[in-house]
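For reference, the structures are reproduced in the following blocks.
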Structure 1
Amino acid sequence: MRSAFKLGLCVAALLVTMARGEVVDRTIAVVNHHMLTWSDLDEEMRFEALENGRDPSSAGDEERRSSFEHLVEQRILRDQMQGLAPASDAEVNAHVAEIRGLWKMAKDDAAWAATLSRYGLTEAELRALVEGQIEMLRVVDFRVRPLVRVTRSEIEDYYSTTLAPQVMARGEKPEPLVNVREKIRELLMEQKMSRETEKLLQNLRAQSDVQILWEGVK
């Protein structure tokens, strides 16, 4: 009932604004009483295109739905951030540098500024998006990593049943287990983290109040 009441107030406010002849943003979802708008989704799509080296005009329905899901997840995760340290300038700088490296513009400030402009982003907007992304990943890591363990037997089993047979199938000789143990551990950790992250997001989504107001993202 409270959700419906708050949503009604939001809609009423938008109608009043429209009646005044002002330009309004379109609300596409309400997540735990927080509105997500078309401009939020548009910005997320442009950011993801930049981060993945895609043309900003190439996004279709699939990319739009994916960006929408990420936007909802981010809004849900923000409610889990209490007590966690915000992203530092050094962390933000490092990730921005990674993106610039993807575009091979690590030292070409003029070309980088032109690229950001093509994606409709300012440097400040990009840094804010990167900061939010880092903080969301921090929440996930804080909640998920304590649940993940890789045992010696799992490493040995992966080596004997997966890695070694794959190498021998190529006509090559597998490296000794001792040489690849840490790489296998990292791979299995990554796989388990991915599965646990998916479970976490599913659980948080089920516990959240998510109202989708736009058919285009369903």
Structure 2
Amino acid sequence: MLLAIDTSTDSASLALVQDNKVLAEATWRCGQNHSVELLPRLTQLLNEAGVELQSVSCVLVARGPGSFNGLRVGLSTAKGLAFSLDIPIIGISSLELEACQHAETELPICPIFNARRGEIATALYQNKDNWQQLAPEHITTVEALDSEIKVKTLFCGEYVSVIADKLRKKLKDKAVIAPDRPRRSSLLAELAKGRLEARDYDHPATLQPLYLRRPAITRRRHR
């Protein structure tokens, strides 16, 4: 049984997946309360599915980019479970998970997260013949997307509704705004399928969040 964890943004999601079947899943808005809400929600999910934590054979976790607090909680929980249960762990891009919610389209898919300071975190994927990454995760701005987006593209992510007008103004008919969908952690199982079959696991001691840039920490002033 697979346990999927996503705490990348103000939304969080947990799922239990076995033999390609979702046994139980929960997606909710938690704000910055990941550390308080994640484990109680996991206990509730296990009870709902009628399974024990010891039945988990692999942990799948969205590793970022995303909020510093959310990613720390999600990764530390996933790594703690991998160590304590002596099971493998696989980290997957949070932007890829976001894009996967819209895999039914043949258009390029551009997931967007708010990176603060007027910037966005994004990447580019497409499900044409097969799922592929067209551009890696990176930090940019809405204004700079004009040079990156060449064809009609689907934009998705909870932050897209905030910048939808800017995207349409900048990219004209190349910008297709996806319907708002909650990010479902159960799709991590789909994205991890190839790695699971190849036993291509991450090491829990070295798996790190994908922040894309360092946190904004004020340096201590010297007298």
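Throughout, read-outs are computed from the coordinates displayed, never taken from laboratory work. No experiment lies behind these values; they were computed from the predicted model shown. Cβ atoms are built from the backbone, for glycine too; each structure is taken alone.
Tell me which structure, out of 1, 2, gives 0.98 once Rg/Rh (Cα atoms, Kirkwood Rh) is calculated. Corresponding structure: 2. Tell me which of 1, 2 gives 10.8 when you compute Kirkwood radius over Cα pairs in Å, for residues 88-135 alone. Computing Kirkwood radius over Cα pairs in Å, for residues 88-135 alone on every structure in 1, 2 gives 10.8 only for 1. Once distance in nm of label points 7 Å out along Cα→Cβ at positions 40 and 168 is evaluated on every structure in 1, 2, the highest one turns out to be 1. If distance in nm of label points 7 Å out along Cα→Cβ at positions 56 and 144 comes out at 3.6 when worked out from the coordinates, which of 1, 2 was used? Computing distance in nm of label points 7 Å out along Cα→Cβ at positions 56 and 144 on every structure in 1, 2 gives 3.6 only for 2. With mean count of other Cβ atoms within 10 Å over residues 120-127 coming out at 22.5, pick the structure among 1, 2 it was computed from. Working through the options, I get structure 2.
If you line up 1, 2 by relative contact order in percent (Cα under 8 Å, 6 or more apart), the top spot, with the largest value, goes to 1.
Here helix-only ellipticity at 222 nm (-39500 (n - 2.57) for each DSSP H run of 4 or more, over all residues; to 500) was derived from just one of the structures 1, 2, and that gives -8500; the source is 2.
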